[in-house]
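No lab work stands behind these numbers, since they all come straight from the coordinates. Keep in mind it's a predicted model, so treat the numbers as computed, not measured. Cβ atoms are built from the backbone, for glycine too; each structure is taken alone.
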Structure P
Amino acid sequence: MMTLLQNKYLYHLSLIAVTAFLLTACSKNDDLLIGGPDPVETAPYANGFFIITEGSYGQTAGTVHFYNYDADTVTTRVYEKENPGKLTSNAAKTSTLQFATVYSGKLFLMSKINGPLIRLDAATLKEEVRFNQETSNWRSLVGIKGAEGLVSANDGVYVINLNTLMPQYKLTSVSAVNSGDMLVSDNYVFLLQSNGAKIISGSNYSFVKGFSNINRGFAKTPNGKVWAATGSRLIAIDKNLDTAGIALPVTIGSFGLDAPTRLTASTKENAVFYHSGANIYKYVDGNAASLSQPFITIDIAPFMVYGSIRYDRNKDYIVVNGIQGYGGSSGVNYLLIYNASTGTLVKNIKYGNDGSVVDFNHIYFPGLAVFR
């Protein structure tokens, strides 16, 4: 039998071994972007979603607003609040904040026309890293594995280090042409270019398949289908990369490759949404009749949807950002939230000013909702 002294000795040895293991594990993971639990839910920006705004060209930089699920208001300019003195644009404010995504607990912001790439902590909105390039025109970003991702630009697609935000090299498997929206599904990356849609391997980025007629994309439904469009036809790409299309009663518009896609999809049902004017259409996979009339008609006038509608998987919502019009009227901003299953209006939030004068302090051009 062991003596008391021996037991104490073994106990201390065990503590030392466990401590050493934990310290080693932490030292190996501290510098990784990926992995580890999300920040605690008491973090200031944990219970809601972000609204990404373009800003007013040459006048104001784009910014980030926040909508809290428990509140009936939009908190504006939270990026500046958490990062005093910093801008999401170049110094001249001629770059436009056009795209953002949340990946592994980080909020990535991207600007076109010589703007920076920025990484924020999604729970606190504190800026962690930014990458500036003298000449750039960023489009979208996806995480791939570990701290590696892809970023699209006006001259192709680059592999990027998500810790430093520095592009590593340009892909040669797809054309070095204007590139836009991207989506990761299973072991594939879907990307949109000016000469069509491309599918590449998520493992080695080799070319897999292309579709020259597809010029809008992408969204994914729970049945594994990835959705794109030709404008007048909605295209489903299945897991075998075979396609099936359905004619649309109203064309899906596009602002070009430098703007986020107008397609969004439910994670609760196999349904795809898009907007045209004041109408939002919902196509339920396999049910052509679901397109026979608008799913939602926005009954506010004057009103214009700004940017792209988005599906909120946390609440089963359709989120619409809008403004009253251009000029002074663009200072009147709206956030509309609808139930994605029924089309019922859940929230109608108006913020900014009354639109009587041009007031750049309230002209945001809110174009995209981004969810944790």
Structure Q
Amino acid sequence: MSVYKEPKTNTWRVIYRYTDWKGERKQSQKRGFPTKREALEWERTFLQQQTADLDMTFESFIVLYTADMKGRIKENTWGMKEHIIRTKLLPYFGKRKMCDIHSKEVMAWQNEMLNHRDEKGKPYSPVYLKTLHNQLSAVFNHAVRHYNLKINPAAQVGNMGKAKGREMLFWTKAEYLKFAEAMMDKPLSYYAFEMLYWCGVREGELLALTPADFDFEKQTVTISKSYQRIKGRDVITDPKTPKSNRVIQMPSFLCDEMADYIKSLYAVEPTDRIFTVTKSYLHREMDRGAKEAGVKRIRIHDLRHSHISLLIDMGFTALAIADRVGHESIDITYRYAHLFPTRQTEMADRLDMERKGA
């Protein structure tokens, strides 16, 4: 590599060679550096990245991490990871060399995160703290697996926070019906919440629905995509997991309601979204409806929990429920075990009978 001054522009240029992904040697250049020092610094960083020298800084490694990972992750997921990297990791680790970040530096960073308070004196939630640590650990794991870093210092320290969020809340059927009645003044809101409660779909799945997803003869709705609002753009992605791709059988009354709703939409095309609102709109409507109905405020996602709770109460198995809501059956069993109280009693009774009959 060579650095040259360009007299016409009074700036510096770097000419460099590199090996592309096909293993072929290439030559290129980068121009416009105001000083020779900046050109040389860019040249040094570029060489480190090409050789994966872990003597590079954390922020330089993030460039590699981004190039490796960004295209493999959903856009909205990458957006969340990038925000954490930019606001919580780079300010602390950015200028440190990867090979010089040890467990004591990670512990010091954890302490800063644990001691953080916002303007109202509120700390980060345990779930958010765990998310921050997981992202830091993911960066170091990537360096260990692919760039010969000897050890992950974040793994040495161990996690902070905890995985479990706040307790799941539920609406009984009676509570939901009170809420639904309060929603009837706005058809879009009413039908959106009907789908959320009676089908147990996720918010993103709901907001991606189109007329083509409904088969009113078979009384089904197909879940094959999810809606996100990213940096002011409407983005349609695959559902959360492969298991989330599913066909849900709708109850007859809901099938009739949705057929009427879609007919009421002006000039709607088969591939147009039928709920042209955002998640924040649904949250505001949730606030309004809960207040008017006099029921406890739950999260939008808690409607999904309420649907699952209702199915459990009706006696359906974890496997059947998992197929309907796009979960693994083991997840239903684990997360909702406390809602299967009679199963433990039934097991004990059956075992008692088995013993007596021996």
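Out of P, Q, choose the structure whose coordinates give helix-only ellipticity at 222 nm (-39500 (n - 2.57) for each DSSP H run of 4 or more, over all residues; to 500) equal to -16000 when calculated.
Only structure Q yields this read-out.
To which of P, Q does the computed value -0.25, -0.53, -0.65, -1.23 (log10 I(q)/I(0) by the Debye sum over Cα atoms at q = 0.06, 0.09, 0.10, 0.14 Å⁻¹) belong?
Computing log10 I(q)/I(0) by the Debye sum over Cα atoms at q = 0.06, 0.09, 0.10, 0.14 Å⁻¹ on every structure in P, Q gives -0.25, -0.53, -0.65, -1.23 only for P.
Rank structures P, Q by distance in nm of label points 7 Å out along Cα→Cβ at positions 251 and 307 and report only the one at the top, that is, the highest.
Across P, Q, distance in nm of label points 7 Å out along Cα→Cβ at positions 251 and 307 peaks for P.
Taking distance in nm of label points 7 Å out along Cα→Cβ at positions 283 and 323 from the coordinates of each of P, Q, which one would give 3.0?
Corresponding structure: P.
Who wins on mean projected area of the Cα convex hull in nm², for residues 115-274 alone among P, Q, i.e. which is largest?
Largest value of mean projected area of the Cα convex hull in nm², for residues 115-274 alone: Q.
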